[in-house]
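Input: structures, listed below.
Where a number appears in this text, it was derived from the coordinates with a stated rule and is not lab data. Please read all numbers here as calculations on a predicted model, not as lab measurements. Cβ atoms are built from the backbone, for glycine too; each structure is taken alone.
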Structure P
Amino acid sequence: MSTNPLIAGKKVGKYEAFPLDELKTEHFLPAVKEALQEAKQNIEKIRKNKGKANFENTILALETSSEKLDEVTTLYFNLMGMESDDEFKALAQEISPLLSAFRNEIMTDAVLFDKVKTVYNNMADLNEEQKRLVDQNYKSFTRNGALLNDEDKKKLLQIDRELSKLSPKFAQNVLGATNAFQLHITDKKELEGIPESALDAAEYAAEKKGYDSGWLFTLQIPSLLPVLKFAKNRKLREKMNRAFGSRAYKDKFDNREILKKIASLRYQRAKLLGFKNHAEYVLKERMAETPEKVKDFLDRIKNAAKPVAIKEVAELQQLAKEEDGIEKLQSWDSTYYSEKLKQKKFDFDEEKLRPYFKMENVVEGLFKVANKLYGVKFEQLDDVPVYHEDVKVFKVTEGKNEFVGLLYVDLFPRETKNSGAWMTTFRTQGLHYGELKRPHAAVVANLTPSTKKKPSLLNLNEVTTLFHEFGHSLHALLSNCTYASLASPNVYWDFVELPSQIMENWVTEPEALNLFAKHYETGEVIPEDMIEKIKKMKKYHAGMNNLRQIQLGLIDMSWHDKDPSGIEDVGEFEDKVVEDTRLFPKVENKNTSASFGHIFAGGYSAGYYSYKWAEVLEADAFELFKEKGIFDTETATSFRKNILARGNTEHPMDIYVKFRGKKPDPDAMLKKFGLLEK
């Protein structure tokens, strides 16, 4: 038997957890190649089958043809973002083209497509989920080159091969640029205003890096944000703000040529497949449907948010002038004076919340909320292998100890880990190796770590982030589908954020906060007046916050709704796009596109609008919870049955209506933030 755990197919215990502690860089390429050969053999069996094409010998056979390959590559790409060095990341330049070529071979195979088309034209006797799987397969073939001539199929293969290398390289550059910046400060006077919790973390970071004394700041959000929010030292704020805003832009890790190439190749690909541009191609399989509808949607929010945002900035400018004589507010002043104004207007100091949000208590709170809503329980396991000592694993059960799935929780920054927060799956719920299997999900984040002096104490935004990603994990864990490719969270991208964003609402509900928001030293439950202030904060600077999201959505659409080949200067192009949403003076060498991993290294190209789109859905959906009670069993059961469990087995609008009883109110999100005209 092979000593390579990926080839041996070794699992641990009854949960079939992967031996993550045994996996080494050298295991992956041989495993990918072997699994690829197996998948190709399975595909060949489908091609050579002489019987009439039917659901079992074609659609189901395709669904299960590359199970081992999917397993190995899922592990690789997950670990690339969670825990990997440069050597591990470099493997993507070999693995990604192999996968791209394999998928391209399948999607452009005329024999396979004829078989799929036969089933597509003869599926009256299938059940609804089977019909959906057939339909998705047929669309996948037509959207990925099945109807092209041989010459164009070769062009498509070359485009996909190039794209498969560029996206991982883009992400690697962003991480490299993030890690490259370190600011060591030895004079505490320069750090006036920064909370002790952040100084403790910076002192601990300096010690871990081998400094005898001082404070070390990085571009990881838990290190960056306290500086921008609280540092009286304006030059320090500027330095950190400029460094963060210029990552992978005109530096050693410059992404400009890479992102232009990605955008251009996507456009060429869409044109080859008969679409006007990449955005039209993407949106054909989204709730929004067309670039025009997305632009109208973004404009609707922009027109509501911009006048409010301008007033909010004017108020900050007035405060900055009164307190510090600042005549012209800059982007590095925004967060600082926003925090000061918040304290002044609402007597609200967010740092005073941290003692009530000890990380372990917040995680326990997530579990309590999920239990009250859906009846699921979480039990920490010590016998499941992990890829890093920070990672905790929980067994999820319901009823009489019925197994729901595994949840991996990995919450603190590392240089070997991508920035940001996300949910992923090691195994999606559904059919695997002939059996229905339960999922293995993971919540990954970069939150405030513990220090020698204090445990991990989170700010409100970090708590909200955890609830958001946990919402994604519930989507994965509570999936109840037959076929893995249709199982949650494999849904339309502008629907996938509904389960995550709706969970954020429980962060501001007293009934939920009282379950877990307790002072880490005294055990005192969070005071009611603090909860009231948290609720008020939901609308604080809603204009500025919404306008920033619209700006990101416009950047995304502008790269993808036209031929980008004429774009020479990335900075100039972006400046024109954001001009109508800019609230602060332009800063030289700051650029969003160069580090915009969501659209150039993730799945959100022509889809960043999805966050606001899903916010409309969740605002409308949460209205029902508020009407019935935030822990109302009937409402929660319906949300689970109709939204979380259904995956992509039906069109998302159909399953939303089944839950809500009506289509969403398009103004629900604007009402939530008080942005509608009175």
Structure Q
Amino acid sequence: MTLRNNPSDDPSSERNTVATDLPRPVLFGAAYYHEYQPSPRLDEDLDLMKAAGFSVIRVGESTWSTWEPEDGVFELEYLAPVLDGAHARGISVVLGTPTYAVPPWLARKYPEIAAERRTGERIGWGARQEMDFTHPAYRFHAERVIRAVVGRYHDHPAVIGFQVDNEPGLELFHNHGVFQAFVDDLRRTYGDIETLNREWGLVYWSHRLSTWADLWTPDNNAQPQYDLAWRRFQARLTTEFITWQAQIVRELAGPEKFVTTCLAYSRPALEDRRLTEDLDVTAGNPYYAMQDGLAMPGADGARQGWATQGTWTVFHSADRMYSSRQEPFLVTETNAASIGGSATNYPAFDGQWRQVAWAMVARGARMIEYWHWHTLHYGAETYWGGVIPHDQRPGRVYDELSQLGGELATAGPLVEGLVPDAAVGLVWSHPSLWGLAGQPAWEADGRPDPRTYEEIVEAFYRGAFDAGAGVRIVHDNQLVDDAGGDLRDPGDVAAELLVLLVPALYVASDELLTWLRRYAEAGGHLVLGPRTAYADTEARARREVKPALLSDVAGVSYQEFSSLDAPVELWDEGNGFSASGRATRWADALRAEGADVVATYDHPHHGRFSAITTARAGAGRVTVVGTVPDRTLARELLDWLVPADGDPWRELRAGSVTVTSATTGIGARLRVLHNWSWEPAPCTVPVAVRDALGDDAFAAGETVALGPWDVRVLLET
């Protein structure tokens, strides 16, 4: 598979190919829908893009009814002037398949393709992604339009790759055909009904099945084993759908152009590691709160949604995208201006676009593409601001992004092939996410909180971010496969990632827990967070002493746990934690059995138990954190786990300043300094550097100016 530079780069060839395992420049651009413009202005738009330094646009994925206005009637030439004009200006194109938004004629002629959120209750047509993409009628028409669009444009010299569908996994389908496929899947997995009865514990509440026909639909299901299997199955449906499209595109386009899809990572029917496995590159759509939402230190306790809150979430989103394939990724959509609708109007402060883009690049982005070029004059996303505002005249957003486009062009080879640095690893588990959505650990607003898993994991990630310790997120099934075999040698991981955070690993196989033990014994520092090693792969509470299969090596055990309605202070046992850190939401009643006690609860009842313990384990160590740390405790915990001693760059991080590091494709060290505030924040560099975006050079001990909402990209010399 190859990604391409601008197709006009090589005068001897219509297309200049560059292997994906070689360094390549960062692509820069926006989604572009000329068919949405209220008046013709193609040349003007493309000229403005060229002047702003755009090197790529994304087109075509949202307009099935334009490609095929009537059943079997195709109008494929409308896009040709866009691709021709882009190519003439050296702008590459990512072409999308329009399968996520079905045309009205298809919904009218085949009402049976409508998806169901509850059995027998169809989702009305009128938004997008309302269809059951497993239905044969939908698949027939989707394949036909894919073949028509890709067949027409696959060899156009502007096209460097294809995006199939758009943000898949929005719905959990309850359609009859999907449910019957689920029953068949269970039958293949468990073999016979008695095995299913035993594995799911269906003796409970008189749920024993006598035949497969007795399996109830999921609408009112209360059994966690059923729920976990249902979520796994739905994610596999999404993966199969995207793989099916990718195979059609490759059949037509060949291996020379990349195939991806754009991911919204909060989708309920998505397992990104599996889905991206059969694609050529990961692509994602990170949206975030702008203006004061990016201020540091920033407010605590913001609820996260599809648009995230807080500077740390920008880095978290990038690290999630990197983790899908453990390699660089594309940003296919991100904020151009106000994002979220007519009541959410927070366009970025000057400088914030540059800040976020360089943060993404430093964490592995090979493309920064904005949603979208021009602000719509109609439709559901009228107030999702684009690069060009409603009056169609370039303004502040365009000017800011033009500066960024110039910077990316200037940096050029200096930022090619960046590999982000990581001081710690963090294990991500989709089964645990689904398992804790069905068995949440606390309530929010009086209701079970389906974000239990994410909130525990995010507490530890934010602690690492606040401590200035870069994180490498690793999926559980990138360590151990479904059959229990090692995908990574524990000793190799221990040598690469000296600390491995494992919070909320609720659902885990024996083999995965054994792998974690071996990681510690090989010299790694294993950190077990709350709700870890409690349930097996069926989400059944384990019979072993908790943390299961790790209690002996951790030197600690527990039988009780408590929900915390209010934060609880901790007693530090001489490890340098301040008095202001708190335990929140959950408290495992840890009893040290050979482990050293790091901290206890300052509470008349919980005080008899340990909150944090640590113990030697072979050549390494196991630390157990029995609570969800608040922001202060999380940072101090990560400072204790990964001391900044000897890392002068990390010691620069304070207040509103962050320092991110990466290694370039030629082995040089890149340092990206951010100031996330209105106040200037000069920094004294510990070694000689030069500015990757200009001519400045700084000797060790000299001061680099950081203005309000500023970013400096420095190369060690």
- line: Note: distance in nm of label points 7 Å out along Cα→Cβ at positions 320 and 424 at 1.9, derived from one of structures P, Q, originates from structure Q
query: To which of P, Q does the computed value 3.9 (distance in nm of label points 7 Å out along Cα→Cβ at positions 64 and 496) belong?
result: Q
field: For helix-only ellipticity at 222 nm (-39500 (n - 2.57) for each DSSP H run of 4 or more, over all residues; to 500) computed as -17000, the structure of P, Q it came from
entry: P
Computed 16 for relative contact order in percent (Cα under 8 Å, 6 or more apart) - originating structure among P, Q: P
message: Starting from the value 3.0: which structure in P, Q was distance in nm of label points 7 Å out along Cα→Cβ at positions 88 and 112 calculated from?
response: P
